[in-house]
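Peer 1: Each in structure tokens, the structures are laid out below.
Computed from the coordinates by the stated procedures, all read-outs in this text should not be read as laboratory data. All figures in this text were calculated on a predicted structure; none of them were measured in a lab. Cβ atoms are built from the backbone, for glycine too; each structure is taken alone.
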Structure P
């Protein structure tokens, strides 16, 4: 099963867009650390890491505290 990020806006609605798949959790987290500012600029407010359809963790805000 692949890992992916569920991207949502401030209202909890999924933000449509490219949804890359990752072979491992570390790969997914590395991608997020490089891409979070682009996601924020595209209207993403929070992300949840999924493994298949199971939630690994999240939702996690992309905004600083």
Structure Q
């Protein structure tokens, strides 16, 4: 299974809906420059792709359109 397919499988099956609702509620009506779900999915991608740091993940997101 390719890494992108694995990431999709993890995102679709992660039991995180309650966490997402709580985080979105906590954010409230504040700025939404970085949506909670998108940030969470990025963290999951960092784990799946074994990035050593958030900076390396951000670099990868910048260069890899399929991952974005």
Structure R
């Protein structure tokens, strides 16, 4: 049974999780990065792992961003 894919909900959940892991990052940057990663993955035919994959990609980008500060 597949559930309905809601990219906005994925962005909200992943952003919330990553804001806890990157408290020094600008919240708007976190949300923007997550939204970009979700947008890239939502074009794929299978959405089962969009949450996990977008979180991983966004986390990698946020590590680079926070290391520059």
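Peer 1: Quick one: helix-only ellipticity at 222 nm (-39500 (n - 2.57) for each DSSP H run of 4 or more, over all residues; to 500) came out at -23500 when computed from one of P, Q, R, so which one is it? Can you show the working numbers first?
Peer 2: Details: P: -9000; Q: -20000; R: -23500.
Source structure for this number: R.
Peer 1: To which of P, Q, R does the computed value 1.8 (distance in nm of label points 7 Å out along Cα→Cβ at positions 10 and 34) belong?
Peer 2: On the way: P: 3.0; Q: 1.8; R: 1.3.
Of the options listed, only Q reproduces it.
Peer 1: If log10 I(q)/I(0) by the Debye sum over Cα atoms at q = 0.12, 0.13, 0.22 Å⁻¹ computes to -0.25, -0.30, -0.89, which of P, Q, R did it come from? Could you put the intermediate results ahead of the total?
Peer 2: Working: P: -0.25, -0.30, -0.89; Q: -0.35, -0.41, -1.02; R: -0.29, -0.33, -0.84.
It traces back to P.
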